[in-house]
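Taken together, the values in this text are just the output of simple stated rules run on the coordinates, not laboratory data. A quick note: this is a predicted structure, and the numbers were derived from the prediction, not measured. Cβ atoms are built from the backbone, for glycine too; each structure is taken alone.
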Structure 1
Amino acid sequence: MLAPDALTARIRAHAELLAPVAKQDISQAEYDAAVQALIDFVEARAVDVEGFLAGQE
């Protein structure tokens, strides 16, 4: 089963750990935007997969 909530929780946890290093090269706003873009992708992909699977029944 696809669990996007679990994946986004892991992304947020890892993003928090990586933030101090990432912010050496980019701004906080850029970093936050990149993390959010990844989360948005995961959530959108989950919707696509669920739609595909629903069409297979």
Structure 2
Amino acid sequence: MESVAAGLRRRGTEELYVTWHPGEHGPEAFYLRLGFRPNGEVAEGETVGVLRVR
């Protein structure tokens, strides 16, 4: 993930977004460990998370 974030920073990107299905067996804990934070949005039933790369 750090390689992706570094490449995005070089291109001037400030935020990286992901979505995940909420639930006990979902990937939320994985994304949170990477530094993503829910931004309060839901897209098609999925939680939207954002990681500041700048």
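Can you tell which of 1, 2 yields 0.5 when distance in nm of label points 7 Å out along Cα→Cβ at positions 14 and 38 is derived from it? Clearly, the read-out refers to 1.
Tell me which structure, out of 1, 2, gives -8000 once helix-only ellipticity at 222 nm (-39500 (n - 2.57) for each DSSP H run of 4 or more, over all residues; to 500) is calculated.
2
In this comparison of 1, 2, the computed figure 1.1 for distance in nm of label points 7 Å out along Cα→Cβ at positions 6 and 46 is attributed to 1.
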